[in-house]
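A.B. asks: Take a look at the structures listed below.
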Structure 1
């Protein structure tokens with residue numbers, strides 16, 4: 001099947017993107033692996049006419065926003081993001097009315113329609129820089145309250161929270177992390193800023209998934225505790241085969257990220273099916289908020 005996928009990819013002038021949380025067999029066939037936004041940016045710079053995004057729905061939307069001339073395919077249309085579903089355009093409009101004039105910073109883990117109503121987007125890697133660059137003393141950050149609290153702790157801004165979160169990261173408690181740290185006292189603990197604030201504060205390092213891979217590769221340490229979705233352990237172990245990685249908690253599994261199969265990838269390539277395209281009236285506004293982030297970063 002991997003040979004068939006390789007042949008179809010060449011025939012269709014396609015590129016396969018895989019988020020770091022995807023199953024190992026999907027990561028192995030991908031042309032690019034990484035965080036969602038960096039993948040969309042890199043794909044937009046290639047001459048591929050078809051993007052197969054092995055991830056969840058909002059990621060394919062972002063790729064469509066940044067590459068409107070390309071065909072973006074999502075192998076599993078039912079692969080969603082619970083956090084992205086915790087905010088709607090209607091609810092954001094209502095909140096903006098309550099906080100007139102306050103800029104809206106929206107995490108890229110959100111729908112295109114929500115991005116379109118936002119001042120600027122951010123990633124887990126650049127959130128502090130994005131919020132700090134805004135002239136306003138107050139910002140509304142959506143949809144992740146944990147990332148918002150982390151950003152507020154690193155800036156002098158008042159950050160109004162949206163009551164949303166990634167359930168996979170939010171499930172990890174500081175007690176869980178401390179228990180794992182006690183079991184592996186020589187390990188460096190690295191947390192994703194989608195974790196609860198007390199977890200981030202208890203960790204030795206806080207960074208994005210790609211940041212975790214870079215940190216582990218550059219560190220002299222030999223053991224690491226990883227506080228994010230367990231799928232990241234595979235690319236970490238592949239990038240650093242001489243190092244040991246422990247999950248902070250075995251229960252941090254995103255079922256949506258695990259839905260993609262090789263058969264799904266083969267079928268969408270063969271049929272050019274499951275296209276995700278953002279309506280232009282939404283895409284043009286969402287592109288502005290994403291572009292403003294890229295310029296600020």
Structure 2
């Protein structure tokens with residue numbers, strides 16, 4: 001097998017030929033993050049996709065992220081290096097089921113976590129990320145919100161606002177692997193450590209943490225605060241970025257089982273193949289795209 005350096009050189013050369021930009025989520029493999037033009041969380045990647053002048057976007061993430069890039073940039077070719085990189089949470093809601101729920105709650109505005117399909121975004125009033133969910137909800141005139149699809153993020157947001165929030169029964173299987181006992185045991189082992197967890201975690205995990213932050217928030221928190229150790233309650237791919245940015249600090253995973261298999265499907269080889277073959281390409285039907293874009297644009301205006 002070709003070593004990573006040769007693979008990276010081949011990717012960078014072909015990227016230049018294709019006039020491409022490579023975006024990678026914070027949960028991607030370390031070697032994929034290292035060769036990307038930009039590494040970030042869902043909101044940061046959405047914003048980067050919206051403003052890039054590249055003709056091709058190689059999105060190292062999961063399907064809904066690549067769809068969001070296409071929604072914002074229909075004039076560009078959007079490649080997802082592995083077409084099977086999906087999101088179990090996104091699969092827990094469909095446009096048809098959302099329509100039914102909207103009929104039950106006619107007075108509620110639909111706030112859609114970006115971890116959802118383009119079809120579901122198209123049926124929503126506004127999108128949000130874990131970083132801006134509270135700001136998005138507070139920006140709305142409606143006092144009643146249907147929050148989809150992540151029950152746990154929605155529950156966390158409900159503690160930060162006075163609005164009535166109806167929750168959808170979706171969740172992230174990876175964050176569910178982080179348990180309260182993991183935090184309790186690690187606090188005993190690392191009594192000086194800060195505990196920072198993702199708001200997709202269970203409420204009893206969030207209750208034991210010092211902070212609940214998006215991945216982008218975690219990276220800023222680690223950079224801007226003075227501490228030696230941090231217990232990190234999210235998908236372990238972020239540890240690569242945290243250690244790279246803060247070599248003098250120690251980062252401890254809340255659980256080594258918090259691995260998203262879909263995020264790990266993308267490899268350097270697949271990035272190279274995607275650029276060689278200009279596939280797999282992600283597209284969204286135009287009517288769906290325009291309706292979904294209205295919800296995403298509304299989010300970006302708040303952010």
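The numbers here are math on the coordinates, done by the rules we state, and not lab data. Source: prediction; values computed, not measured. Cβ atoms are built from the backbone, for glycine too; each structure is taken alone.
A.B. asks: Taking distance in nm of label points 7 Å out along Cα→Cβ at positions 265 and 289 for each of 1, 2, which is largest?
C.D. replies: 1
A.B. asks: Taking FRET efficiency 1/(1 + (r/R0)^6) of positions 49 and 161 (r between Cβ atoms, R0 = 35 Å, to 0.05) for each of 1, 2, which is largest?
C.D. replies: 2
A.B. asks: Ranked on mean count of other Cβ atoms within 10 Å over residues 17-24, which label among 1, 2 comes first with the largest value?
C.D. replies: 1
A.B. asks: Sticking with this structure for a sec: Here distance in nm of label points 7 Å out along Cα→Cβ at positions 169 and 193 has been calculated and equals 0.9, so which of 1, 2 was it run on?
C.D. replies: For distance in nm of label points 7 Å out along Cα→Cβ at positions 169 and 193, the value 0.9 is produced by structure 1.
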